[in-house]
Structure P
Amino acid sequence: MKRPLKELTNAVTILLGVFSAGMGLKGFLLSSHFIDGGVTGISMLLAQVLKLPLPLLLLVINLPFIALGYRQLGGAFAIRSGCAIVGLSTCLALVPFPDVTPDDKLLSAVFGGFFIGAGIGLAMRGGAVLDGTEIAALLISKRSSLFRVGDVILGLNIVIFLAAAFVLGVEPALYSILTYVSASKTLDFLLHGIEEYTAITIVSARSDAIRQSIIGQLNRGVTIYKGKGGMTGLDQDILFCVVTRLEIGKVKAIARDVDESAFIIVYPLADVEGGVLKRTSLH
């Protein structure tokens with residue numbers, strides 16, 4: 001029973017993502033001649049240059065990446081992504097989205113990016129993609145140790161926006177970059193939300209008092225590493241905890257209240273899985 005319900009939830013989430021991305025493209029960007037980054041941006045740029053239908057180009061350019069990623073990402077992912085891209089193309093071709101801000105370029109760029117980012121994020125939450133960029137970047141990075149996925153995506157988008165500046169003009173290209181930034185931020189928030197986890201390491205002579213305060217005030221778990229001072233050679237407890245970004249300031253304040261000289265390291269986490277990440281109950 002759980003499996004069909006999960007697939008139904010994924011399908012609804014992907015469908016919402018398709019309509020959101022369609023709204024961003026047709027309701028904001030197309031009338032202003034702005035583009036997004038990635039494969040979608042390439043499709044939009046070629047649609048303006050070659051005067052071909054955007055829905056057709058989205059299909060033609062995206063689907064080969066889905067086929068190439070079949071072995072790396074699995075058949076279920078490929079099928080869901082293929083259906084999502086076909087759905088987006090169909091949505092753009094048939095759904096009469098209103099042109100919301102035809103006379104305001106700034107609003108078109110920002111909210112076009114917002115709806116596109118939300119659409120991509122929803123599709124990813126449903127186990128699919130609406131843009132083949134990430135798949136292409138993953139395949140390239142696997143073949144070459146010189147490039148990471150983020151490097152490939154950044155390089156691709158630089159080329160796309162330089163081409164947009166040459167073809168569309170500098171002003172539309174700059175607005176397109178704003179669209180991409182808006183979409184990226186929306187995507188990041190939708191995937192990670194306010195509960196994006198951050199790791200904090202605290203080195204202090206009063207680590208036990210800091211540990212008790214973090215547990216007592218935030219109800220967060222704390223891991224203790226056994227360490228030794230490099231200069232003093234003295235044994236020392238090192239505290240490690242994972243919190244949301246909203247709690248970073250609170251953890252710092254707790255540590256400073258106990259020990260003003262505490263050494264604190266804060267760094268973002270790409271992914272967190274397992275363990276106890278939610279607040280623990282003291283009752």
Structure Q
Amino acid sequence: MLDGQVTTIKQKVWGNEHVQVSPQNILAESTHAAEDIDLNIIHEDEAIIVINKPAGLVTHPGNGNWRGTLLNALLHHAPQLESVPRAGIVHRLDKNTSGLLVVAKTLEAQTNLVRQLQQHTVKRDYLALVLGEVTKAGSVDAPIGRHPIHRTKMAVTTHGKSARTHYQVIENFTGCTLLQCSLETGRTHQIRVHLSSIGHSLAGDPVYGGKPGKTGQIIGQLLISFPRQALHAQKLALAHPQTEQILEWEADAPEDLNNLLQLLQQHSRSEITE
């Protein structure tokens with residue numbers, strides 16, 4: 001309300017107006033509710049759950065996604081997680097990133113996993129299909145923080161937190177490259193921001209993406225039409241919170257990404273032949 005009147009976000013203010021803000025009433029009881037949502041569980045024991053998250057599933061309730069999240073699904077699957085902060089979630093994947101993540105089932109396990117993440121001993125490898133042809137392995141060591149203008153985005157910035165991403169080439173296609181990216185740190189949107197900063201945005205990325213370079217018409221259309229960032233958390237390795245045994249898991253690329261890679265292989269070969 002501006003001077004007692006309903007207003008719009010475009011309304012200019014000149015000073016000395018009276019602004020009244022009424023926060024949206026979102027109760028924890030409604031957002032942290034158990035919901036019967038299918039989970040692809042790769043591993044579960046008394047301390048941890050390892051999940052292969054599908055693209056499209058939000059990890060934690062937030063603005064615009066208060067229900068239907070991984071947290072809601074976890075509370076239905078394991079009701080005891082209600083007593084663990086954030087239902088045991090210790091790291092996140094973006095809504096449209098698929099792949100592996102670990103959840104703690106106890107407070108002790110959560111504390112242990114958070115410590116491992118802080119010490120950078122959790123191994124996380126991703127498949128990333130990027131625009132442009134990458135010819136050799138490399139690393140990006142650049143701090144990441146909030147974008148100075150677009151506050152919903154992240155960016156490489158001198159005032160950000162330290163961030164390191166290592167990558168190596170798995171396969172080259174016409175106009176794009178399949179990389180394996182390993183996280184040394186875990187900043188928000190880290191892989192997406194780092195790869196974009198070196199001129200190799202993820203295919204399908206609606207926030208940090210770019211346009212394909214010189215490709216054939218078919219490959220260009222495949223890259224443009226892919227409906228999400230082409231990023232998949234493929235491998236996860238950590239020390240079990242109870243036994244300290246090093247455990248590793250791997251999840252194959254989901255159907256949409258796997259189909260895209262097969263089509264890229266097929267048409268890259270045909271363009272070379274032609």
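Which structure, out of P, Q, was helix-only ellipticity at 222 nm (-39500 (n - 2.57) for each DSSP H run of 4 or more, over all residues; to 500) calculated from, if the result is -6500? This value belongs to structure Q. Among the shown structures P, Q, from which was the value 3.8 of distance in nm of label points 7 Å out along Cα→Cβ at positions 22 and 254 calculated? Matching structure: Q.
With volume of the Cα convex hull per residue in Å³ coming out at 197, pick the structure among P, Q it was computed from. Display every interim value, and only then the final one.
Numbers: P: 197; Q: 170.
Structure P accounts for this read-out.
Taking FRET efficiency 1/(1 + (r/R0)^6) of positions 158 and 190 (r between Cβ atoms, R0 = 25 Å, to 0.05) as the criterion, the top structure among P, Q is Q, with the largest value.
Each of structures P, Q was scored by distance in nm of label points 7 Å out along Cα→Cβ at positions 38 and 198; the highest score is held by Q.
Rank structures P, Q by relative contact order in percent (Cα under 8 Å, 6 or more apart) and report only the one at the top, that is, the highest. Let's see the in-between values first.
On the way: P: 20; Q: 16.
Top value of relative contact order in percent (Cα under 8 Å, 6 or more apart), among P, Q, belongs to structure P.
Looking at Cα Rg over 2.2 N^0.38 Å, for residues 110-205 alone for structures P, Q, the greatest value goes to P.
Could you tell me which structure in P, Q was used to calculate semi-axes √(5λ) of the Cα gyration tensor in Å, for residues 6-133 alone as 24, 16, 11? Before the final figure, lay out each step's value.
Values: P: 24, 16, 11; Q: 33, 21, 16.
Derived from P, not from the others.
Just so you know, all these numbers are worked out from the coordinates, no wet-lab data involved. Keep in mind the model is a prediction, meaning the values are calculated, not measured. Cβ atoms are built from the backbone, for glycine too; each structure is taken alone.
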